[in-house]
1. Hey, FRET efficiency 1/(1 + (r/R0)^6) of positions 187 and 219 (r between Cβ atoms, R0 = 35 Å, to 0.05) derived from one of P, Q reads 1.00; which structure?
2. Quick check: 13 is what I get for percent of Cα pairs over 37 Å apart, calculated from one of P, Q. Which structure matches?
3. If you rank structures P, Q by relative contact order in percent (Cα under 8 Å, 6 or more apart), which sits at the top with the largest value?
4. Matching task: 4.5 is the computed value of distance in nm of label points 7 Å out along Cα→Cβ at positions 99 and 195. Pick the structure from P, Q.
5. Out of P, Q, choose the structure whose coordinates give log10 I(q)/I(0) by the Debye sum over Cα atoms at q = 0.15 Å⁻¹, for residues 115-242 alone equal to -0.71 when calculated.
6. One of P, Q was used to compute Rg/Rh (Cα atoms, Kirkwood Rh), for residues 19-74 alone, and the answer was 1.21. Which one was it?
7. Taking helix-only ellipticity at 222 nm (-39500 (n - 2.57) for each DSSP H run of 4 or more, over all residues; to 500) from the coordinates of each of P, Q, which one would give -20000?
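Just so you know, all these numbers are worked out from the coordinates, no wet-lab data involved. Computed from a predicted structure; not experimentally measured. Cβ atoms are built from the backbone, for glycine too; each structure is taken alone.
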Structure P
Amino acid sequence: MRQLTFAILRMMSDGNYHSGTTLGQALKVSRSSISNTLRDLESYGLTIHKIPGRGYRWLNPVQWLDSEQIHQHLAEYADSIQIEIVEAVESTNSLLLQRAVEQGISANRIKQVLVTELQTQGRGRRGRSWSSGLGDSLTFSVLWPSQCPVNTLSGLSLAVGVAIVRALTLLGIRDIALKWPNDVLSGSHAKLAGVLIELHGDMLSLGTVVIGVGLNLRLSGVTKARIDQKVTDITSITGQMPDRNQLLAVLLKELARVLDTFERHGFEPFIEEWTRYHAYQDKMVQVSFAEGSVRNGVAISVAADGALLVDTSTGVVQLRSGEISLRSLAEHSSPFN
């Protein structure tokens with residue numbers, strides 16, 4: 001999406017009709033440039049209505065991110081979190097990690113946050129894609145100046161999941177669950193949010209830690225059609241679109257609190273809370289691995305390093321990778337298969 005597109009959309013954010021001539025004059029471009037720019041925006045989840053002689057109207061305008069509003073909501077955390085808002089980027093994680101590797105980590109303890117209105121090539125765990133449209137999600141990454149060696153960061157994605165649940169609960173959003181190791185679910189196990197942790201550095205030294213979060217707010221039908229799993233969003237859960245700036249600030253505050261605890265004590269202080277939110281706690285699960293093998297058992301807890309503890313026919317095993325899925329009721333006739 002071009003810079004001109006964003007300029008036009010910001011002018012149309014009031015939901016009123018705007019003629020192509022008026023838009024063109026304000027932006028010093030031709031009327032045909034306005035028409036061409038507003039064509040085919042449905043792929044971004046936008047609905048533009050055109051009436052000849054009256055102009056264009058954006059029927060589902062987004063609430064734009066605003067750094068000043070976000071900092072007001074951050075309150076006492078405003079000085080320890082640095083926020084950069086970009087209109088469009090392929091991946092906030094990729095860009096923030098690239099910057100950190102090329103420029104190095106600052107000696108200060110300020111967390112750098114990169115948040116975007118539109119992420120065009122968002123990534124999930126194990127190479128999966130993360131789909132979102134313009135303004136229909138919160139997609140951001142945090143560069144954490146961690147004092148933890150890379151080999152002590154196991155369980156970080158689970159701790160971040162706890163922070164997300166805490167933030168959503170504070171805003172009155174209920175029926176939230178966690179799926180090992182990096183998903184946030186709602187309702188009948190529909191995906192609401194995801195976490196992607198990326199590290200750069202030697203296992204025994206302090207490394208670069210980038211924490212990516214994608215949270216669905218109000219997904220369009222076009223965006224949902226690109227996703228190959230069951231998903232939901234906050235608007236579907238609560239009946240209304242949340243304040244994006246407030247929600248981001250609350251998420252960042254809870255994340256800051258969780259990271260402070262994690263840095264001092266690791267994942268262990270979060271075990272009980274994570275287990276309480278675990279969607280598949282004490283249920284039969286199947287863990288599928290990249291090479292095609294599977295392991296079945298009952299999910300009973302998580303270890304201090306974030307490993308999933310599964311009670312199988314050969315005893316309790318600790319799983320540190322793989323995809324977890326709940327087995328169907330038909331397979332519950334026998335505790336182990």
Structure Q
Amino acid sequence: MGAVLSGFTIIWLIIGVGWIIGRFGVLGPDARVTMSRVAFFVASPCLLFVTISESSLRQVLGPQFVIAALGALSTLVVFILIGRFLLLKGRAGSDLMIGGMSASLVNGANLGFPIAAYVLGDVALAAPIIMFQLAIYTPIYVTALDLLTRNQGTTTKVRPRPRISALRSIGQSAVNPMIIGASLGLLFSWQGLSFPTPVQEAIELLAGASIPLMLLAFGLSLVGSRPLDKAAGRRRDAFLAAGLKLILHPLLAWLLAGVIFGLEDHQVLVAVVMAALPTAQNVLVTAVRYQAGEVIARDTVLLTTILAIPTVVLAAVLLG
């Protein structure tokens with residue numbers, strides 16, 4: 001309990017610094033984008049490489065990877081079924097897909113690494129869920145949204161979005177910097193390889209910048225947020241997605257880790273905490289790209305980011 005609260009205190013203090021920087025415009029209007037891009041293209045791939053290369057293959061591609069996959073995909077399906085047949089009748093398929101992603105795609109990059117480091121004690125514990133989302137989940141949802149929004153934009157002044165084939169989406173994922181860093185880490189772990197000392201130390205220094213940059217960028221993104229606007233008409237979608245994200249997804253992780261896989265207590269806690277992470281900001285980026293479910297994605301990201309704290313604290317109390 002104390003470790004969880006201490007970990008979140010560290011995280012939110014740095015996020016708070018990011019918010020202050022953004023509120024007073026210290027670094028200019030492009031600071032969030034610049035920090036995010038440096039973290040995404042440079043620091044986070046280095047962090048993935050360092051953590052995975054120093055971990056065993058079983059730790060990255062073992063039960064936690066399978067739990068992440070089954071939990072996320074099951075939550076996605078549950079949202080779509082509830083939305084389609086019960087609460088959200090009449091919604092477009094693309095809106096339901098974005099809602100399902102909001103309920104199941106975790107913020108493994110911005111918050112997964114820091115929480116794994118400060119709450120669970122090992123940054124490598126975030127690697128399995130990030131690997132699943134980048135290598136498997138991303139091609140799935142990009143292909144699905146491409147099919148669901150194929151004719152979108154034909155009746156509006158908005159220029160139609162270019163179509164992306166399944167093969168191309170897989171190819172784009174393959175050159176994702178996070179995938180490259182993780183893949184190199186897997187190769188070095190498997191073969192027992194290592195870089196010369198100066199190169200390794202440079203990579204480790206860059207990796208050390210990842211977590212502060214991500215937290216500062218997230219704090220910057222909170223400036224000016226206006227959640228749950230009644231006029232947008234998507235409150236039910238956001239509440240449903242947030243509820244499934246913070247309740248169903250962790251419960252599925254607990255069931256898979258503790259009952260089906262029979263993992264030891266700490267590994268069960270790891271699975272539950274990783275599943276209880278807030279909705280990934282990638283969902284909003286994807287929603288904007290496909291011109292679908294933007295309000296759902298934005299509101300769910302903010303709701304889950306605030307409410308994930310008591311969820312993780314409760315998980316630590318019950319399972320820690």
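1. Details: P: 1.00; Q: 0.50.
Computed on structure P.
2. Here the read-out was taken from Q.
3. Q
4. Derived from the structure labelled Q.
5. Working through the options, I get structure P.
6. Q
7. Values: P: -8500; Q: -20000.
Corresponding structure: Q.
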